[in-house]
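J.: Next up, some structures in C-alpha cells.
What follows draws every value from the coordinates through simple rules; no lab data is involved. Note that this is a predicted model, so its numbers are computed, not measured. Cβ atoms are built from the backbone, for glycine too; each structure is taken alone.
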Structure I
Amino acid sequence: MQTYNDLQPTFADPETWTLDHVLRTYAASQPESEFLVTPEEGRRFSYAEMLTSAEKVASTWYRAGAEVGDRVVIMAQNSSQLVRSWFGAAVGNLVEVPINTNYEGEFLRHQVVTVEPRWAVIDAGFAERFVAVAEHARGIEKFWVIDDGAGNRGAAIELLRSNGWAADEWESLEAGEIQALPKATPEELGAIFFTSGTTGPSKGVAMPHSQLYFFAQEVVCFTRLTKDDTYLTTTPLFHGNAQFMAVYPALIAGARAVVRPKFSASRWIDHVRDDGVTVTNFVGVMMDFAWKQPPRDNDLDNKLRCVYAAPTASSIAEDFKKRYGIEAFVDAFGLTETCAPIIAPYGVPRPPGAAGLAASQWFDIRLVDPETDREVEVGEIGELVVRPVQPWTCSMGYYNMPEKTLEAWRNLWFHTGDALKKDEAGWFYFVDRYKDALRRRGENISSYEIEQAVLGHPAVVECAVIGVPADVEGGEDEVLAVVVSNGGSAPDPEEILSWCEGRVPAFAIPRYVRLTDELPKTPSEKVRKTDLRDEGITPDTYDRAAVRDTDRSAVPVV
C-alpha cells in the first residue's frame, strides 16, 4: 500500500521549529535576499528588514507592558503591516490571534471573550466593530491602527480613545529601539486560529510554534519549494491557507512571498506573470473561476510551475496545466488541528477525486465508525481520526474550551468529523462531512452560528442550516436555512436575509431560504439534518441569487 514519503524537514532539529529561528537563520545567511513583496503597497522587504521590523514591533509591545504568552488580536486586510505584526508576535513569544475581517457582533464578541487579548492591531475601518462590543473587550489595553486607505484612521483612533482604550498609529510599533526579547520554544503556544463550530460557537485552535512550522514544512515538501521560487497568495492572511500554507513555507525555503489583498479571477494570470510567480495556491472555487476566464494568446507566458489547489478540480486539471504551462497540481487533506496527514505526491498521477496518500512517517491515521471508533475495512466510509508521531505537530486543544477539547480528542485520537474512504492502493478520498460545518467560497461556516443569528428574528422559532452542493466544481457548499415561524405572519425570505446582514459575515448569509411548518426530528428532539439534506432544494425554496439575477435582467439597457 502506497504512502507519502517525501517529507524531509528543511530544519532537521525539531528544537529549532519556530518562526523566530527560521527568520534569524536567513537574516544571517542571506540578509539582502528579498522575502516579502506587497505590490499594491509598492513595498519590498529583505530577510534582514523583516527581522528588524519584527524585533521593533515586539520591543514596542514589551515596553507597553507585554508579558510572554499575551494574546495579540490582529484584524486587518492583507498588508505588509499585518505580516510584520504577525512576525513581531512570533519573535516576541506572544500569541497571534488572527480574526476574520468579516466578523462583527456576536462573532467578534465570542472570539475576543475566548482569547482574552491584551493588545490589538486592526485596520481603521474595524474600530467601530470593537466599540460595538466594548463591554466584552475591556481587557485590550491598546490598539495599533493600520491606515487602510479610506482616510479615516485619525477618526478611528479618536473613537477608540473616546471609548476608553489607548490607541496609536501602526507606525509607532516600529518607532522605538530594539531590546532583548524572550525566546519562544517549539512547544509553546504560537497562535490561535478559529475554526467553525458545529454544535456550538467557533473554537480557537491552540497551535504551538512547532505545529505552525511543521504545517508550513509540509507545503515546502509537497510543492518542492526552494530558494529560487516565488510564492503568490491572494487568500486572506487571517486564514491558515495564506499564513502557514503560503507565506511561512516561503520563509522556510528561503524563498520570496508575494501577498496581494484579494483574489481576482480576471487578473490572476497577470499577477502571476507580473511578479515572476512560480508557485501559488487556490482554495475552493478559485480554480474554477480562473479557468472560466476567456483564454488569451499569452496564457503560457509565465513562470508558474506548481499550483496547490485544495481541492483540485480534477475534471479540468489537465487542461488547466496545458493552458498555463503548469508542471504539477498538488493537494493535501488536513485541518487546522492536525496539519495535513494526507498528501498528494508531486507529479504523481492521482485517481480521479483522490486527496492523497497517508504521510505515515509523521502521522497515525485511521478511518473509523463514528459511533464506535472501531476501524472500518478498506473501501468502506469512515471518520478520519489522527494522532501525531512527532511531538507538538498537532494542536494543543481548543483554547479555553476544555470540554470541546476532550470531546474531539476522545480515545486519544483527534476526530475530524470528516467522512473518507481508502482504496487498496492507499489513496484517500473525501466523501462528506459528518459534522455540520459548511464551506463556501473558501470560508468555513458554522451552521450553529448562522442558526443563532436567524433565531434572533422575532418571527422565527426554529431554524436549521445545512449545506447544499454549489453549482461550481470545488467541493464547496451553498447555505440553506430552513425556517419555522411563530405561527403569526410568516416572515418573507428577503426579510430573513436582511436580518442576517450585519449579524453574520456576508459570505455566510444563506443563498437559500425555505419556510416550513416543522423540522424533522429524532425521538430525542434533535433535528434530522440528514432528512433536510436529502430533500435539498425543493420547488418552494427561495433562491436569493436567482431572484437578484432576475431583478438585474429587468433593468432596461440605455
Structure II
Amino acid sequence: MATKTINVDMLAKMFLAGAQNIEARKEYINELNVFPVPDGDTGTNMSMTIMSAAKEVTALDHPDMKTLAKAISSGSLRGARGNSGVILSQLLRGFTKVVKEQKEIDVTVLAAACIRAKETAYKAVMKPKEGTILTVAKGIAEKAAEMELETDDLEVFIPAVIEYAEEVLAKTPEMLPVLKEAGVVDSGGQGLLEVLKGGYDAFQGKEIDYSAITPSESSAVTKISAEATADIKFGYCTEFIILTNREFTEKDEQEFKAYLESIGDSIVCVADDDVVKTHVHTNDPGLAIQKALTYGQLSRMKIDNMREEHQEKLIKDAEKMARAQEEKKKKEPAKPMGFITVSIGDGLNDIFRELGADYIIEGGQTMNPSTEDMLNAIDKVNAETVFILPNNKNIVLAANQAKALVEDKKIVVIPTKTVPQGITAIINFMPDADAAANEEAMLEAIQNVKTGQVTYAVRDTKIDDKEIHEGDIMGIGDAGIIAVGTDIQNTAKEMLAAMVDEDSELISLYYGEEISAEDAESFAAEIAELYPDMDIDAQFGGQPIYYYVMAVE
C-alpha cells in the first residue's frame, strides 16, 4: 500500500534517526578526510551540529510542524561546527522553511523542501566547490524534482532519491582530483547521505536505537543544582501532629525518637498530654507517617521537598546574579572595538591575551567551536565593534553565521585561517583608527603570512604524489602537504625551506605540548644558522597534535 504523506510525528522520528545514524557513523566519516591528520573531524562536526538540534527536538512535547521546524533549524544553526556542520545547518534551515507551514508532507512538499535546502546552502558559501556535500545536496534536489513528476508514493520517492545521492557521492572523486588521489569520496557528502539513510530507516518502521539522543535541559542550572543539593542528605521536611489514642509514655517518646533518627535527622518530638508535635528531615516521609499512625490520628501534615526548594533558590540566585552582571555591563560604557579569537594551547592563549584579545574561545584544530560558542563570546565582549579571528579555515563559516545572528553589535570576521595569521592580525590592530581602517589593515597583513604545521599521519595514503604511511611526520603548508619524513625536525626544516623566499624577513616558531623547551631552543638555533639574515622568534604554544606551528613573513 502506498504511503503518500509524512506527519509531524514521523518527521520527528526520521530526523532523530538521521541524527542517530550520523552519530554512529561519525568515525567512518572522519576517516574519509583527505589529509591523514589526527584532527580530521568532518563526521564529528556534522554529528555535533545535528545532535544539537536533536536535543531540542526531543525536549518538545507533542509539537506541531512549525514548532518542530523551528527546533531543527534553530538547534542546528546554533550548534553548527566546522564548514561541514555549517553547510548541514543551512540545508536543514532551507528544508524547514518549506515544511514549517504544512500539516503533512507529500512528495510535492518534500521535493520543494529539498530544492530550498540546496539553494540555501549554496548561498551560504561564498565560493561553492563541486565534489563536496553541496554537490550531493544538488543531486538530491534534482532527483527529488524529477521524482515528483513520476510518483506520489513516498515509498518509491525516498529510496530513489537516496540511490541517486549515492551515485553522485561516488562521482565526487572525479570532480575533485585530491579525493581521487586519496582514494576517498567526499566526507561531508557521506555525512549527508548517512542522515538520509537514518531517516529512511525510521520511515520504514525499523527499530532505531536513540540512546545517543537525550532531552535538552538547562545544563548550567542542572549542574549547579546537582552539585549544590548533593549536600542535602535528607530531602523531605516532614511535619505533623499526633492526636494520641492512649497515653504517650516516656518510653513511647524515646522509641519514636529512635525510629525517626534511623530514617532521618533534625528530629523534634514534643509530647503534651494527648498531642505530640513531630518534625523530621527524611528521604521517605511515608515511613515516619506509618510509624506515627501506630500512636493515633494525624493532623496538620506538611511535607516540603527541600531539594526542590533549594534548587529554586539557586535558580533565583543565579538569575539575580545574571541580572546584576547584565546591569553592570550595561552601566559600563562599551569600548569602541574588542577582539574574540579562537586558540588552543596555554602558550598561544597567553600570547593572544598579551596582545589584547578580550575573549578566547578554546578550540581550533581538534575541536571546532560552534556558532553558539561564538554568540556566547560576542555577548561577553562589551564593545561596539567586535572582531572575530577564527584562526582556522574550518571555523570561518561558523563565525560568519554568528555574525548574521547578532543585531546589537557590529561584528567583523577577519578570515584568518591559521593561528599565525590571527597573531599577525591582532598585532596590526591600531587603537586610534576606526573599525573600517583596522579591518583593511588586518586583511592586508594576513596576506603576507605563510603558515606551516608539523604533525603525524594517522593512516596510509597518497597526496600530491607523496606516499604517506601511518606514523610519518608531515609538514603541511597553506596549500597542502609540503614535506613528509620520519623525523620531526628534519621534516620541519624541509617544510620551512619551501616557505622561505627572498622577501622573507621573520620566522616565528610555536612549539607544541609534546616538544620540550630545550629541544625547541636547539631547533631555533639550527634555523638561525640556516637563515642568518632573518629574525627568529621561538615561543611556547602548548598546542596538542601539532609539534610545531611556524610562520614566515
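J.: So if we calculate mean count of other Cβ atoms within 10 Å over residues 9-16 for every structure here (I, II), which label has the highest result?
T.: On the way: I: 13.9; II: 20.8.
If we compare mean count of other Cβ atoms within 10 Å over residues 9-16 over I, II, the biggest value is for II.
J.: Match the computed value -8000 of helix-only ellipticity at 222 nm (-39500 (n - 2.57) for each DSSP H run of 4 or more, over all residues; to 500) to one of the structures I, II, and report its label. List each step's numbers first, then the result.
T.: Details: I: -8000; II: -16500.
So the calculation was done on I.
J.: Which structure, out of I, II, was distance in nm of label points 7 Å out along Cα→Cβ at positions 89 and 265 calculated from, if the result is 3.2? Walk me through the intermediate numbers first.
T.: Details: I: 3.2; II: 4.6.
Going through each structure in turn, the value belongs to I.
J.: Computing mean count of other Cβ atoms within 10 Å over residues 137-144 gives 22.4 for which of I, II? Display every interim value, and only then the final one.
T.: Numbers: I: 19.2; II: 22.4.
Of the structures listed, the value fits II.
J.: Let me ask you something else. With P(r) over Cα pairs in 20 Å bins from 0, in percent coming out at 20, 56, 23, 1, pick the structure among I, II it was computed from.
T.: Values: I: 20, 56, 23, 1; II: 18, 39, 27, 13, 3, 0.
Computing P(r) over Cα pairs in 20 Å bins from 0, in percent on every structure in I, II gives 20, 56, 23, 1 only for I.
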